[in-house]
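Next up, some structures in C-alpha cells.
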Structure P
C-alpha cells in the first residue's frame, strides 16, 4: 500500500483525532492529509520526481509530513541522526549521490559546513518554511509518474564494525507491511500517544515511533527536547503520553527521573524496547509500575522487527516472550544445514522470510554489494547471522534470539550465551561492570572469557572466576578473566563484545 493511502485509511474513522504532537500542539489526521497533499504538489513543482533526498533534522512534525510528501513524488529518502559525525554523513551522501537535503532550522549550520568544507553540491530544502498553502490539498500524481507500492522511497544504512557501510532500498509496500505487522502487538485504544526520543534515522524508531502509531490511528509524539528533567515530566503529564518506543538507555533515564520525582507514569500502557535488550532490573521496575514491556528483536535488513512481545501477554510475563510476526516464516538450521523441524524446541542459525526483507544491498562497489547480498539473501530467506531458539509453529511460534553467532559458544547442538556470565560476575561487590565475550586461543578453540571493571585492587582474577564457575557449568562458563579500565560500547550503550574479542583473542 502507498504510504499516504495507509495514512488516509487510518484517519477515516476519526479524522479529527490527533496524528502528530509537536511542541505541545496537535495536528489532526484530516489536517495532516491536507498538508501532505499540498507539500506533494509544492515539492513536485520545485524539485521534480525521483530525487535522492537526505533528512538532516531532529524528529519534528515538518519532518514527518515532508517524508510522506516526498514519498508521493517518488523521492528516495535517507534519514541522518543530527548527533552523527559530519564525516559519516558526507560519506553516505557521496556514495548515494544525494542531490537534496531536507533540513530543520537548527541544522542549517551543519549543512553549510558540509557544502563549504566538503564541496558537495546540495539543494537545501528548509522543511519548516515549506507550506504549499496555494496548492490543492488532495494530491494526484501526474500521469507520467503514477504512484506504485513497489516504488523505492527509503534508504537505510547497514553498518557493521570492520566492514564497509552498505545501503538498502525499501518500498512503500515494505514500510506499510512493517508498520501494520507490529500494530497487532500493541492493542492500541482510543486517544493513544506514543513518544520516541530516538532519531527516525533508525528503522526501529521510524516503524515503532512514527508509522505504527499513525497507521493505527494513534498519535505520533515528537521528542520535546526538554531543557531539564522536571520539564520532561511535565510534558509527559500534560500531554498524556500512553506509550514509549525507545532504546534501553532511555529507560534508565526515564526510571531514574521518575524515581527522583516519585512519579509513577500514570496512564502509560506499554514501553517498547529496541536496539538492545532491557536489563532484568529495569523490566522488574516496570512490572512494579504495572507497565508491560514489549521487547523487540530485529535487523535493519528487515526494517527492524523480526519478533516482539504482545502488550496483553506481557502484563503477566516475568521474562521476554517474543512472538513471530504475522505472515512471516521462520526456520533454524540443524548440523546438516537443513531446517530443524518443529513443533518442539529447536535452536540453530536463524533465517526469516517476509515482505519486509530487503532484496539486496547497494554500494558503489557493485561486486562487494553483490557478494554481501548473496551471503545474506538466499532465495526468499534472510540468513541473519544469529542463532535463535524456536518453539511451536504457525500462530503459536515463540522466538528466543540467542545472539550473533560469533558472540556465542557452541557445544554439541547447544548455543551458550554470554549474558548469564555478566549477571553472575555483577553479584560481586567490587565488580563495577562485567561483559563476557568469545576468546579464540592459539589452537583456534573458542571459549568464553570475562572482562571486568573493578573497584579498587583487592579483587583477583581467580576470585571472579571461582565465583562465576560456581554459578555456571560446562561450555557456558568463562575460562579466563581480564581486568579492563572500561567496557567498550556502541552508541546505543550496548556492550561491544566483538571489540573485546578482537582485543584479547590470540588468533
Structure Q
C-alpha cells in the first residue's frame, strides 16, 4: 500500500514539474524587448528615431577632420594620396559590394511600418504632435538613405517594407526601378515627412524640420534633373543606348511619366525650384554675414566664421539642421585638434585657391582697380599674399603662418599638448600624422580657438548637416537650367549670398562677374 502511494505521489510531482516547465517556457522573455510590445509610447518612438541621426546623417566622428574632410579626393581638396580615379585608365568599378548596403533602409522600413500601424490603431501613448514628428523623421531618414544609394547606383529596387529573409521574396523585390522613378519616390517620402513634421520652429534645429526637408528635396530634384540632362544619350539613363534596364522584362517597355527624358529633367528642375524657394524666401535675409575678421582675441567676432566653429548652432538661423556633441556623454570629435595641425591629412588644392574671386567680384585673371583707382593684381608667392584683395571667405578660412590658433580657456591643461601657437610655416615634406600639411593650403574652417576643445578626440565642436544657403544656390542652378537665363529671384538670391560672403559695393552684383 505504501509503495502504491509513493508511486502516485511521484507521478504527480513529475507531471507537475513538466507542467511548470511548460508554463515557464510559454512566458515572454523577462529581460528582452518583445517587438509586439514596443513602439507603444512616445518615448519608445523617439528612441527609435534618435538612433538614425548618427547612423544616416553626415557628421563629425573619429580622429579626423570630420565633415570638413569630405571634399578630399576632389579637385578642391586632397589628402596625402591623390585619388586613383585621376590616374589614366585607373577609374574602375569596385571589387566588392561594400556600398550596396540596405541595412539602414531595412531598419527604417521596419520601424516606420510598425510605428505607423500602431499610430493609426491608436496604440501609442503620448503627445500626438510629438509622435507625428518622429514619424516624419522616419520618412526623411528613408529618403536620405535612398538618395545615398541613388547617387552610387542609379536604378534601384523601391522597397517600403522590411522583407523576410526568404530567397524568393528577396529576389522578387530586387527588381530595379529606373533612377528617375527612385528620385520621385524619394521626393514623395519628403512630402510625407513634411505632412507629419512639426511646423518650423516647433522643434530644436537638432531635429529634422519642414525647412530642412524642403532643402533636401531641392537637392534630390536638382541632382536627378542634372543627371538626366548631362547623361542623356548614354547607358546611365533610362532608355539610353545599352541601358541595362532594357534587358529586363519589367523595364523593357519603360516610358517616362512626362513623355521624354527632356520633359522628365524639367519636371525635376521645376520641383527643385519649388522646394528651394520655400526655404530661400524665408531665409534670404537671415544668412550669417562674414565681416572679414579672423578672430585673434576674445573680443574679435565674426558670425559667419563662428557659424562653422561652435558648440551650439542655435543662434545661427540659417543652420537648419545640426548635431550637438557632449564630452560628458562621450559624444566627441577631433575638429579643433585637427585645426591645430595640418587638418589631419587635408588641404585645399591650388585650383580651388585660384577659383576664388578677387574682392571686386571678378576672377583672378581679370583687370582689377582699387577704390583709389590704382590697379592691383593676383599674387601667390605666399599664403599671406594669396588672400590679399580676395574673396572674404578665403581670407578667413585659409590658415596662415603667424596667426594665433588658441586664445580661449588657456588654463585647460588637458588640451595643451595639442595646441600649436602661433601657426607655423606648413610642413609639406613630412607625412607625420600630427604635423603633415598635404598641400600647404591649410584650412581653418570649423575652428573655435578654444583650448578646452583641443584635447585629442575629446572635442565637441558641433556639426552642420543642412544650411539655408544651399537652398538659394539650388534655386539659382535649377532655374537657370529651366530658362537658360537668370530671373529676378535668382539674382536676388545670388546677391544675398555675395553679401553673406562678405563682398561689398559693386562686387555683390553677380553680373559683375
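Throughout, read-outs are computed from the coordinates displayed, never taken from laboratory work. The structure presented is a predicted model; accordingly, all values stated were derived computationally and were not measured. Cβ atoms are built from the backbone, for glycine too; each structure is taken alone.
Before moving on, here are some points about what is shown:
- Value 0.10, calculated as FRET efficiency 1/(1 + (r/R0)^6) of positions 341 and 469 (r between Cβ atoms, R0 = 25 Å, to 0.05), assigned to which of P, Q: P
- Origin of the value 23.7, 76, where Rg and Dmax of the Cα atoms in Å was derived from one of P, Q: P
- When distance in nm of label points 7 Å out along Cα→Cβ at positions 197 and 477 is calculated for each of structures P, Q, structure P gives the greatest result.
- Label whose coordinates, when mean count of other Cβ atoms within 10 Å over residues 277-284 is calculated, return 16.0 (choices P, Q): P
- Per mean count of other Cβ atoms within 10 Å over residues 53-60, the highest-valued of structures P, Q: P
- Origin of the value 4.0, where distance in nm of label points 7 Å out along Cα→Cβ at positions 69 and 229 was derived from one of P, Q: P
- helix-only ellipticity at 222 nm (-39500 (n - 2.57) for each DSSP H run of 4 or more, over all residues; to 500) derived as -13000 - corresponding label from P, Q: Q
- Structure from which 4.3 was derived, distance in nm of label points 7 Å out along Cα→Cβ at positions 101 and 381, options P, Q: P
- Computing relative contact order in percent (Cα under 8 Å, 6 or more apart) across structures P, Q gives 10 for structure P.
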